[in-house]
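So, here's a batch of structures to check.
Any read-out appearing in this document is the output of simple, stated calculations on the displayed coordinates, not a laboratory observation. Predicted model, so just to flag it, every value in this text is computed and none were measured. Cβ atoms are built from the backbone, for glycine too; each structure is taken alone.
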Structure P
Amino acid sequence: MMQKSKTANCSEKRIESKFKESVKAKGGWAIKLLPFNLNGLPDRIALLPGGKLFFAEIKKPGEVASPLQMSVHKKLRKLGFEVYVIDHVDQIEIILAKYI
């Protein structure tokens, strides 16, 4: 089993931290999802003013969602929810601008 490097973990953690801070700065709440009985759920749900919400899958730079995650994302999108795979901090403000 391959272990993630500390640099990769820091990058993903930094992106997730920035995401959480940015959502909060817009008056929202970025809730960490803990999928005890549903693997593949996105990492966070962003709840924003005005009853707006979207899901965010946070990845290290260059990483993509797994096939299981993509399947769950497809189901969420079919229900009408937006799901974003975020692998760079620059994406965060672009996504939030769609909602605020």
Structure Q
Amino acid sequence: MSVVLGTVAMEPKGEYSAEAYYEKLNTVLYNDSTYMAIKPSHNILPTDTEYWQFVAGGYESGSTLERPTSNIMVGKLYFDTTLGKPIWYNGTNWVDATGTQV
């Protein structure tokens, strides 16, 4: 015998807002990416992995000097317009498709 306890699903909340209160399983858009709350939060950026989980995302672009420098997810894709190519964050450095630090 099985008991149905209800449906569990992510709940889209649109663009992230520092003023909003988020509950577990709420999803938001932030910097061209989707994040899901893994516990309740208020005024905590979606890049904070204690409260949010990265779900899917696009990429940012800009010059070498405009690259993100904090709260960067491993595997983050960034199109560097100075270099004219996509690069990824490996947890320590930005690297190109060959793994060379850029």
Q: Check the numbers for FRET efficiency 1/(1 + (r/R0)^6) of positions 55 and 79 (r between Cβ atoms, R0 = 25 Å, to 0.05) across P, Q and tell me which is largest.
A: P
**Q.** With Cα extents along the principal axes in Å derived as 44, 28, 22, matching label from P, Q
**A.** P
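From P, Q, which structure was mean count of other Cβ atoms within 10 Å over residues 15-22 = 18.1 calculated on?
Among P, Q, the structure yielding 18.1 for mean count of other Cβ atoms within 10 Å over residues 15-22 is P.
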Q) For mean count of other Cβ atoms within 10 Å over residues 31-38, which of the structures P, Q scores highest? A) Q
Q.
If helix-only ellipticity at 222 nm (-39500 (n - 2.57) for each DSSP H run of 4 or more, over all residues; to 500) is calculated from each of P, Q, which structure is the one that comes out at -13000?
A. P
Q: Identify which of structures P, Q gives the largest calculated value of relative contact order in percent (Cα under 8 Å, 6 or more apart).
A: P
